[in-house]
Structure 1
Amino acid sequence: MAAETGQGGSGTGGGEVLEAARGGDGEAFRELTEPYRRELQLHCYRILGSLQDAEDLLQETLLAAWRGLDGFQGRASMRTWLYRIATNRCLNALRAGERQRPREVGAMPAGLAYPEPSRRRADPAWLEPYPEGLIADLPDRAPGPEARYETREAVSLAFVVGLQQLGPRQRAVLVLRDVLGFRAAEVAAMLGTTDNAVNVALRRARAALAAELPGQDRERAPLPGSARERRVVEAFARAFEAGDVAAVVALLTEDARLTMPPRELEYEGYGPVAEFLRAVVFREGLGYVLRPLRANGQPAFALYRRDAGSPIAHGHGVMVLALEGDRVAAMTRFVDNGLLAEFGLSRSLRGR
């Protein structure tokens with residue numbers, strides 16, 4: 001079957017290893033499940049939008065699989081069985097409202113008022129970037145032939161945000177069918193429904209997602225790690241560290257967007273973005289040190305804010321860029337400093 005053999009399914013789960021795991025051998029269980037750990041975490045992240053929630057649901061999935069291993073009959077691959085458990089755990093959490101609440105992002109400084117936004121967004125209140133290292137650790141497993149999206153495209157921030165606008169069932173169906181390439185019958189079996197219900201949900205999910213995704217030309221985005229991408233990213237870092245608003249704006253597309261999850265504000269276009277940078281980001285001579293990283297398959301930075309008269313620069317969140325051609329089409333600023341640890345970074349820098 002496409003989603004089992006084409007995607008590296010393991011058939012009945014490894015014969016003797018499976019029997020050992022059923023007998024209580026923890027090492028055997030890890031041997032069965034470890035090959036799928038990272039991709040299951042990414043699957044949960046796509047559905048939930050939160051790295052913390054994804055890790056929690058991954059642990060719940062593995063615990064449920066360990067406890068329910070006697071019920072694995074081998075009619076589908078171990079991989080498919082684990083995806084069924086993970087998907088249903090995520091759906092149950094969404095229905096029950098068992099989502100992590102945003103960590104404290106800090107109140108606005110006294111006397112500071114944000115400029116009037118271009119619009120107030122209806123994005124999910126809880127959204128986190130996904131560290132590149134977790135994507136790099138994924139096994140080289142091609143999706144099924146029915147998949148519509150490549151792995152990196154389907155982890156971009158725009159895609160993940162778009163998914164969060166769908167209902168839980170539509171979200172799961174679209175990811176299982178269009179990202180992972182499982183067949184309709186397999187998805188129906190995972191969700192305990194019919195092929196027809198899956199196909200109806202998929203049509204609605206595709207239409208809703210197409211309305212949510214921005215219209216950037218995929219072909220114009222520079223290749224990850226390319227010299228073209230580096231030129232844009234390095235120019236942006238220089239301008240931002242210099243506090244040069246005009247130079248930052250010169251690197252933007254005409255309709256560039258600046259957002260700050262979990263705050264429901266969006267600034268779009270040269271004027272609104274420039275006003276926000278001057279009034280908030282670089283107010284009163286504030287300066288920053290940027291450390292390059294990658295998130296969601298996109299270039300990103302850890303931001304550290306300099307304190308006047310101190311050699312210490314303190315963490316000030318993560319910014320993820322979306323590029324279009326030689327310009328920046330979107331800046332997503334995550335103001336949660338707890339994210340720095342997820343990228344293996346400290347909360348402060350000494351020097352500079």
Structure 2
Amino acid sequence: MTNTPKVAVVILNWNGLKHLEQFLPGVLASTYPNLDIIVGDNASTDGSITFLTGRYPSIRLIENDHNYGFTGGYNRVLAQVEADYYVLLNSDVEVTPNWIEPVITLMESDESIAAAGPKLRSFAQKTHFEYAGAAGGFIDRFGYPFCRGRIFDVLEEDMGQYDTPGEVFWASGAALFIKKKLWDAAGGFDESFFAHMEEIDLCWRLKNMGYKVMYCPQSMVYHVGGGTLNAESPFKTYLNFRNNLLLLKNNLPFWKAFFTIGLRFWLDLLALVKFLADGKSKSAWAISKAHRNFVRKLLSKSKVKSQKLKVSSGNLSGYYSRSIVWDFFVGKKKKFNELVEKALH
């Protein structure tokens with residue numbers, strides 16, 4: 001690769017000492033020739049700072065004075081980083097040799113590509129795709145995100161079935177490659193998300209500006225997942241339900257958002273009843289809290305303002321025009337390649 005663009009791999013850490021100890025050496029072994037590796041810290045209290053300054057004094061460390069979440073933490077750290085490309089990398093990701101080069105080559109091939117992601121496999125079960133990104137993210141007509149290789153809690157084994165690069169709807173925040181100028185143009189993350197689905201919101205904004213989000217299977221990483229909030233956490237349930245509604249509000253035209261969010265309230269109510277029936281009262285309460293918080297946020301304007309460098313009607317690649325909930329639970333379509341092909345854009 002000649003005239004290699006400058007890439008900054010930025011790891012946002014919050015009390016992730018054990019992950020830094022385990023996975024940072026692999027990141028430092030990356031072979032990309034024009035690379036900065038930066039750790040941004042969200043006011044950790046677990047000894048992460050002492051470890052980094054003592055063991056890796058050459059790594060640039062940017063310290064936030066508070067835990068601003070995934071969104072606010074990255075916004076503050078990246079405002080201090082100059083590069084052609086940002087790579088937002090979770091601390092609980094094991095990278096593989098040559099993981100950066102193919103993604104940058106793909107993104108350099110087309111000016112309309114704004115963001116991209118590698119193939120994500122599970123660190124715990126390395127033959128299978130990982131929940132947070134798998135082989136690229138998609139979204140259905142009601143705003144439910146899913147992945148090629150992962151629908152709800154069903155993870156496919158990677159048999160090479162999704163080894164063709166192409167457009168998707170969103171790329172995982174666990175290992176998100178994005179052009180710096182378009183991160184700036186889109187306004188970065190919406191800090192009202194705090195954590196979870198903020199990368200989907202960012203990718204959707206980029207697509208509404210006419211840009212592409214890509215999946216690059218020639219690059220592969222292994223993700224632990226759940227390092228900060230486990231799947232059973234009521235706070236995670238709250239964020240997922242609240243942020244999914246924010247996602248629709250931020251990116252759909254007004255009347256379509258009004259209709260879709262109205263339907264989602266009823267669907268979420270069914271989920272609440274299901275949690276109660278399963279004895280998970282805290283998770284049920286989290287859904288109620290999510291709805292109340294969302295209604296309050298409707299009265300306030302988003303702080304994210306996109307400087308639209310391109311005027312476009314939007315890019316629907318990665319959109320599934322059917323209901324993934326219906327097709328999965330009623331239609332028993334458990335794998336991506338079983339979905340209704342004509343409904344995939």
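None of the figures in this text is laboratory data; all of them are computed from the coordinates on show. Everything numeric in this text was worked out from a predicted model, so none of it was measured. Cβ atoms are built from the backbone, for glycine too; each structure is taken alone.
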Among 1, 2, structure where distance in nm of label points 7 Å out along Cα→Cβ at positions 31 and 135 as derived comes to 2.5: 2
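Quick check: 20.2, 63 is what I get for Rg and Dmax of the Cα atoms in Å, for residues 63-142 alone, calculated from one of 1, 2. Which structure matches?
Matching structure: 1.
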Comparing distance in nm of label points 7 Å out along Cα→Cβ at positions 159 and 175 across 1, 2, which is largest? 2
Rg and Dmax of the Cα atoms in Å derived as 19.3, 60 - corresponding label from 1, 2: 2
